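Novice: Listed below are the structures to be examined.
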Structure I
Amino acid sequence: MRRIGVVMNGVTGRMGYRQHLVRSVLAINEQGGLALSDGTRVRLDPILVGRSEAKLAEIAARHGLTDYTTDLDAALERAEIYFDAQVTQARVKSVLKAIEAGKHIYAEKPTAESVEEAVALAEAAAARGVKNGVVQDKLFLPGLLKLKRLIDGGFFGRILSVRGEFGYWVFEGDWQEAQRPSWNYRAEDGGGIILDMFPHWHYVLENLFGRVQTVYAKAVTHIPARVDEQGVTYDATADDAAYGIFELEGGIVAQINSSWAVRVNRDELVEFQVDGTHGSAVAGLRNCRIQHRAGTPKPVWNPDLPVTARFRDDWQEVPDNAEFDNGFKIQWELFLRHVLEDAPFPYDFAAGARGVQLAELGLRSSAEGRRIEVAGL
């Protein structure tokens, strides 16, 4: 059994705590550590870092942990890996400090607020020779793993288009508490759905369908004022909805709507419909349904008669055919193997920079009202 220290900065936040500490790092330890190819098992020693010592102490006590601090420099001295799940504005400074200390870096997305900063992180990590990775969790969702299986098996024939719908209603904070922190809706604090979600859509599109060549986006702030955690009304200066069209290599057209001001009339909070010459699929977080061309019905448009067909009944559920672990945990294990035995890990800071680039160009497209080409970085 080998033990390695992992600095976890930002565990007092929702994602840092639930998905990364509890469901990834602690879950790996609970399974007896990570098994490497040579039979060695690796146990992780998390060092909790944040701004509030009281919050860190409470989390540590809840899980029987003892190592926590508000001093990042001191924590880095005791670790081999640095993980960052802070708010985006705080990420670059802390990651650069970890790179200078020679630590391997794993970070939430977006890696930075601007392409310039994101590229600088990738270059700094390469120059220092440290392993680096960015969270791209949606690639490991059961629904998208099933979709990838269909693509690899040639189910679609020639893929024509991708249509994505993501979002839910985030309460304004007055008569019901908001489900997301208030900084998400302030541009000056790094908020906005484009900066949050376009990096996600970039790696989904790039890894499943092909490189993004152009983007046209419309960013909107549908809810102009919200109420924060202290009950104070504030101006929402960041976009809470974005409507994007992406042209991909191979002639594929992707349309993705992202909104925190939409009520859900879908089976899951995110769904992607993929249409091809030989078949179509609708994939969500967990499930995936397909319709092959041989089983495609022949609807006829007639507004004078009521619709009697139940179109969803004509689709077939894709079986699991495997046991799916938590997507965040899967990627943690891949990154740890990358660090410890040089296993491949394509989701590096360069990939993260391309995601930030798409967000930056999406905001620019909306501001200028035009389609923009996505150049290689």
Structure II
Amino acid sequence: MSDAMADPVSDQRDPTPYDALLLLSFGGPEGPDDVVPFLENVTRGRGIPKERLKEVGQHYFLFGGVSPINDQNRALLAALRKDFADAGLDLPVYWGNRNWAPYLTDTLREMVADGHRRIAVLATSAYASYSGCRQYRENLADALATLEAEGRPLPRVDKLRHYFNHPGFVRPMVEGVLTSLAKLDESVRAGAHLAFTTHSIPTSAADASGPAGEHGEGGAYVRQHLDVARLVADAVRDETGVEHPWELVYQSRSGAPHIPWLEPDICDHLEAVHAAGAPAVVMVPIGFVSDHMEVLYDLDTEATAKAAELGLPVRRSATVGDDPRFAAAVRDLVLERAAAERGAAVERCALGALGASHDLCPAGCCPARTARPAAAGADSPYA
């Protein structure tokens, strides 16, 4: 790997003005009795009947009603705390979820009680989109509104920038692909295709993702994923000497069938490349920080079964998870933002063609279908 992929974590150790970091994630059920209440939280306001939620919850019931995401967040929380301590960064790290315990509002209430007033926020979503960014900001605004109604002091929350092209996020994925290729039989390895996967979203949401100037076909969401896919594919070529064909594909589609979503689906893609003569495929979940339910079911279960039906050898590469390089990247993002907030000149670390993302989401960035207050952006009602 070239020097451009080396970890450039800042030598600075001053998190001022921040006095805490919040790890903000999606949440997931931790037992069979949690599944339907969790899905009710996720779909609140959409009027979906409980019987339909039980059908949707079958993916969770296949795994004992437990989503792996909470344990993975516990591991990431421990990795962040260890990295910060080892680096001499005195910044406490908390964890809150949008849809399950520990709930975001409860965690912010705890942070305020502990005296924290300026909080950096890391969302476990690396890319721009309504569901991957603005919805997190809306949940932050809802939590702050609750604290305000309770008469509690309001902290300022700043969401850290998108980190899809940070070396600490990209490099572990490169190594995951190399490991997966090595596990394929040598007779099919060189011809293996790379299927970079991410969550499908409605095409209308993709087209409106990112700042208004980036709206258009696929928006920032598709462009950012394509940039990461190129980075990983190029790095694999540089290290193996083999140019593997690749494509960005999608998974986990939901919603009404008449609404267009991003395609092709991973299972359709496997059928297509098999028909075209691909000897093997490595599925690379670049759109996911950890191996949560949509990775375990949609890739490890459903797509792997489709490949077996086709007689197509497949491997699924690892997500970043609690990799120490990702923890170090988070430290870098915190210190970078802290320096920028202090007015210092900042060299932002980013690979690929798109450069570093914005710190502050501008008005009109990843708009919602129905306008709602969102914190940590130019249009935030909370300074």
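Just so you know, all these numbers are worked out from the coordinates, no wet-lab data involved. Not measured: the values here are computed from a predicted model.
Novice: Kindly point out which one of I, II the value 27, 60, 12, 0 was derived from, the read-out being P(r) over Cα pairs in 20 Å bins from 0, in percent.
Specialist: II
Novice: For the read-out P(r) over Cα pairs in 10 Å bins from 0, in percent, for residues 106-273 alone, a value of 9, 32, 34, 20, 5, 0 was computed from one structure; give its label from I, II.
Specialist: This value belongs to structure I.
Novice: For which of the structures I, II does the calculation of helix-only ellipticity at 222 nm (-39500 (n - 2.57) for each DSSP H run of 4 or more, over all residues; to 500) return -9000?
Specialist: Attributed to the structure labelled I.
Novice: Another question, if that's okay. State the single structure among I, II that was used to calculate semi-axes √(5λ) of the Cα gyration tensor in Å, for residues 82-153 alone, giving 21, 19, 10.
Specialist: Derived from the structure labelled II.
Novice: If you don't mind, there's one more thing I want to ask. I, II: which one has relative contact order in percent (Cα under 8 Å, 6 or more apart), as calculated, at 20?
Specialist: Working through the options, I get structure I.
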